[in-house]
1. Rank structures 1, 2 by mean projected area of the Cα convex hull in nm² and report only the one at the top, that is, the highest.
2. Comparing structures 1, 2 by distance in nm of label points 7 Å out along Cα→Cβ at positions 324 and 348, which one has the largest value?
3. From which structure (1, 2) was mean count of other Cβ atoms within 10 Å over residues 292-299 calculated, if the value obtained is 24.5?
4. On relative contact order in percent (Cα under 8 Å, 6 or more apart), which of the structures labelled 1, 2 is highest?
5. Looking at structures 1, 2, which one was helix-only ellipticity at 222 nm (-39500 (n - 2.57) for each DSSP H run of 4 or more, over all residues; to 500) calculated from, given that it came out as -14500?
Structure 1
Amino acid sequence: MKNELAVIDIGSNSIRYVIFHPIDSGRYIEKINVKVVARLSAHIDEDGALDPLGIRLLCETLQRFYEIGVTHLVEETICVATAAIRNASNREDIIHAVEQETPFTMRVLSDEQEAYYGFFAIINSTFLTDGYSVDIGGGSMEVTLIENREMVAYHSFPFGAVTLTRQFLSGETMTSGEQKKLIKFLREQFDDIPWLKNKKLPLIGVGGSARNFVRIHQSTMDYPLHGIHQYQVRAKELGKLIDELEDKAPKHLTKIEGLSKDRVDIFLPALIAIHELALHIEADQFVMSNYGLREGLVYEYDLREQNQRRIENVREESLYQLESDYKVNRDRTNYLGTIAKSIYRQLVTLDIIPERAADLRLLDSASRLLYCGQYINPDTRSNQTFYLLTNTDLKGMTHKDRLALALVSSYSSSKRMHQLLKPFKDWFTDKSIERFDLLGSILKLTEALDVTERRAVNSVELALEKDGKNIRIILDTGDHDYGFEVEKAEKQKKHLERVIDRSIQLDTKGGGLI
């Protein structure tokens with residue numbers, strides 16, 4: 001049995017303590033997340049050393065974290081430090097102080113290790129296979145090139161949100177002259193890295209500054225879907241937000257929804273750095289990964305225990321975890337999925353619908369999660385399923401894909417589906433919505449064919465009548481009593497009849513009772 005696992009992330013801007021709790025499905029979920037805005041990089045003296053006040057602040061913070069861990073029975077803690085400690089001239093003294101004054105042993109990550117853990121979190125939690133990742137902390141900015149889910153290059157720039165603010169901001173607001181100097185400095189830094197050119201890949205944001213940008217962007221457009229992980233937006237939106245913020249004083253910035261109060265004074269320089277990187281690499285898309293260094297450490301710890309190098313299929317793993325979390329009967333959903341996909345394929349063979357690999361993939365996933373809402377309330381299963389899937393970060397899936405899955409898995413009628421779609425105006429074309437209607441109606445009919453949950457129907461066979469207007473669905477029922485299935489299916493077939501514009505007649509073969 002796994003135990004509580006804690007991660008301490010000692011950054012240049014903040015020190016964060018996160019407890020991860022193991023659940024039945026085998027994964028770790030975040031349980032406690034607290035931080036202290038220590039601004040250690042502001043405690044670096046002229047000799048490059050962390051001053052005594054900074055060391056004391058660090059040790060006192062770690063002791064506070066330890067007391068939380070004792071309460072929650074944490075048995076193992078991974079304690080890591082990044083740029084502020086890594087670059088300190090008295091690094092060994094800091095490590096010794098932590099060992100002597102706290103219960104922890106602090107591991108100082110190299111710039112390559114810091115980049116690696118961010119990369120490792122991305123490939124194990126998102127749909128992305130290629131891109132540039134950027135994580136701007138208080139004192140450093142890690143940029144990584146990811147190709148085919150491998151880290152092929154990285155660079156740690158020796159500046160971050162705090163240090164850029166100290167270097168280029170003299171007052172409460174950044175002047176146009178200061179902004180020009182900052183941009184010139186950033187472009188010179190990026191020009192020195194040859195692999196930051198000629199790729200035109202998406203930019204993947206990791207860390208607090210990227211998180212704040214996404215939350216602000218979502219709040220301005222009243223984004224209707226839960227979560228920021230795997231959120232996609234045009235990279236040009238970074239520049240638009242800079243234009244809106246550049247003349248605002250801190251007292252006005254505090255009123256912006258989505259912007260953390262402890263980042264008010266350092267957010268704009270960080271945002272400019274991310275935007276300039278996006279321009280330099282010619283990124284069209286900005287994608288948020290809410291999983292970074294800490295989650296990368298947890299993935300490494302967890303996968304090592306399972307003798308795995310990485311999660312090979314992030315989407316599949318996420319579906320499996322959901323099935324486990326909500327006690328889905330896999331035997332039954334596999335059976336329903338087999339019947340549903342058989343109906344779909346035969347409709348294709350009869351030239352009634354076009355074949356799309358994405359349809360079969362969505363139909364398979366939806367059949368697996370058809371009953372997840374039943375875990376909360378069987379009487380409102382459909383609504384609960386939609387709510388769960390739209391309020392869960394499904395890793396390996398875009399937000400659009402997650403909404404499509406929620407619509408098909410929770411399908412009860414076309415009218416209800418259109419009601420659920422109202423907050424998501426313009427997300428899908430009419431043609432896509434027709435596809436969801438088709439797949440949902442197939443699942444609705446399939447579910448009816450197992451109303452007694454006894455697998456009374458062994459298989460289905462579709463035949464098109466000579467007039468081309470009617471379809472016979474022949475149910476192989478073997479020796480089963482299939483009367484309840486036929487009765488339910490007669491009521492539910494109307495959904496599919498409407499979508500394919502043909503009437504459906506149900507017939508049976510087998511020796512069962514009706």
Structure 2
Amino acid sequence: MPKEPRNAKKPTGTDERTGPNEPAAPSRVGNPDGATKAHAAPAPGVPDSADIVIVGGGLAGLALAVELEQRSALRPVLLESGPDSGREHYRWTLDRATANSQWLTPESDRHAWRPYSTTDGSFTGIACLRRRLGGRSLYWHGSVLPIEPWALTADDWPQDVVRDLVDTWDDGPSLYGRVRERLAAWSSEGLADPSEMPVVRIGDRAFRRTPQAVRSAGQGGRWKAYSPLEHLTEDTRLYCDCHVLGVLTRGGETVGVRVRQHGEVREIRAPRVVLAAGTVESSRLAIQALVAEGALTEPELPGLVDKVAHGFVASLSSEETPAGLLAAAERGSFLMSSCGESLRSNMFLRTFVNRHGVVVADAYLMGEQRRGTSGTVRCDPDGDWPWPTHVTCGPGPEDERLAETQKDALALLWCQLSEAAGRGRSKLSFDPGLGSPDLPHRLTLAEELRKPVTPHTYSFPLGSEQHEAGTLPLGEVLDDRHQVRGVPGLFVAGPASFPRTGAANPVLTTLALAVRLADRLSTSD
């Protein structure tokens with residue numbers, strides 16, 4: 001029989017939103033009474049067996065399912081904990097104000113979900129998963145950036161993974177190159193090389209358009225970013241409202257999963273299971289399996305990281321705005337400037353003219369949090385699956401130094417911008433630590449300004465960039481085939497598998513590694 005967790009009791013089959021099998025003190029952030037009509041009806045009842053089970057219908061799981069269906073005779077079963085509530089991006093279906101509310105105040109989104117508890121101030125506020133088919137791919141803003149060369153090295157990543165991503169894969173173009181080509185073909189404006197785009201200069205900074213996989217609706221300013229949901233077919237074996245309680249093992253190998261769907265507990269037999277449920281949930285499932293197999297002494301995985309991010313929002317009159325910046329604002333532009341290893345960050349600039357004619361320049365730095373002992377996912381092995389899950393993600397010394405360096409770089413940028421605007425040099429004031437207590441207000445304040453005001457700063461708490469990663473890294477917990485060491489047949493997709501994250505948004509790397517993992521699964525014995 002498959003191994004049970006220590007001191008296991010049989011699952012009760014109670015409803016997953018209220019029953020004792022849910023994590024201790026989870027926060028279901030959204031409005032549980034809000035109803036959304038499903039876009040389509042996935043298969044109602046889970047099968048008894050499958051060749052491959054993919055846990056999680058977000059970006060990583062969807063991308064892997066699509067790749068497997070295109071290259072393999074193996075038909076994966078895709079399990080999503082939430083419902084199928086429509087398959088369009090939130091910026092496509094919602095007006096700007098409502099979309100901002102769902103992003104910045106997750107209580108307004110019935111799909112926002114925190115299956116963990118935290119006591120250190122991280123992973124709260126706007127931090128959450130989106131428990132629905134499509135997951136956070138339907139909330140992604142489309143940035144298509146590779147992990148920077150200074151973070152994607154053979155010292156940190158397996159050498160063959162670096163080669164496949166950057167140099168060549170399967171005797172052809174690199175994985176990054178192949179995925180970028182696909183996204184460019186899908187995007188309404190392509191993915192032009194930033195070095196070929198017009199430059200907006202502020203002091204010694206050169207900003208160019210950020211490559212984004214987006215399509216515009218034209219009228220009304222609505223747009224959407226790419227999601228692998230675009231490629232699902234009627235043949236996809238998709239099961240929603242299906243919460244995976246744990247991975248089943250026997251004799252040291254993976255033999256399936258235990259799930260709860262509509263209150264009923266079932267088991268699906270499968271020799272291969274891929275965890276793609278987001279870093280925290282994938283960590284919980286891996287911890288349970290590793291402990292059951294005696295491959296993990298303590299029910300904990302270190303290395304949890306997010307991104308370190310600071311910014312400022314400036315407001316200017318059109319008369320004082322430098323010509324290049326004014327032209328970019330009138331177009332409504334999202335620009336970037338690479339910073340290099342010394343800052344471990346990318347600098348972004350969102351600029352637009354609000355409805356009262358005020359020019360808004362929102363500049364921010366998003367940088368790499370380094371993996372260490374300050375970030376962990378830990379479970380309480382109290383019997384029933386799923387085990388209660390707790391996260392900690394405090395900044396380490398390198399992260400604290402990075403935060404101060406980011407503040408200095410932003411202060412310099414504002415001095416140069418204010419000088420170019422004819423205001424003379426002025427200083428910025430940042431709050432101490434990471435995380436502005438009124439972050440949603442600070443991020444949207446300038447949208448309704450009727451005249452320019454003194455710029456204000458902001459800081460994201462760790463977890464709220466929603467780029468969590470690092471607990472199941474390739475080359476450490478995972479082998480070259482993306483398989484969990486100590487539990488054959490158990491694989492991991494998504495940012496949990498990143499040994500380092502760099503400053504970039506993780507989506508391009510997630511999509512590229514999904515291609516690589518699909519190839520490994522298709523050719524395995």
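1. Result for mean projected area of the Cα convex hull in nm² over 1, 2: largest is 1.
2. Once distance in nm of label points 7 Å out along Cα→Cβ at positions 324 and 348 is tallied for 1, 2, the winner is 1.
3. Working through the options, I get structure 1.
4. Comparing 1, 2, the top value of relative contact order in percent (Cα under 8 Å, 6 or more apart) belongs to 2.
5. Of the structures listed, the value fits 1.
Read-outs: derived from the displayed coordinates by stated rules, not from any lab. Note that the coordinates shown come from a computational prediction; the quantities given were computed from them, not determined experimentally. Cβ atoms are built from the backbone, for glycine too; each structure is taken alone.
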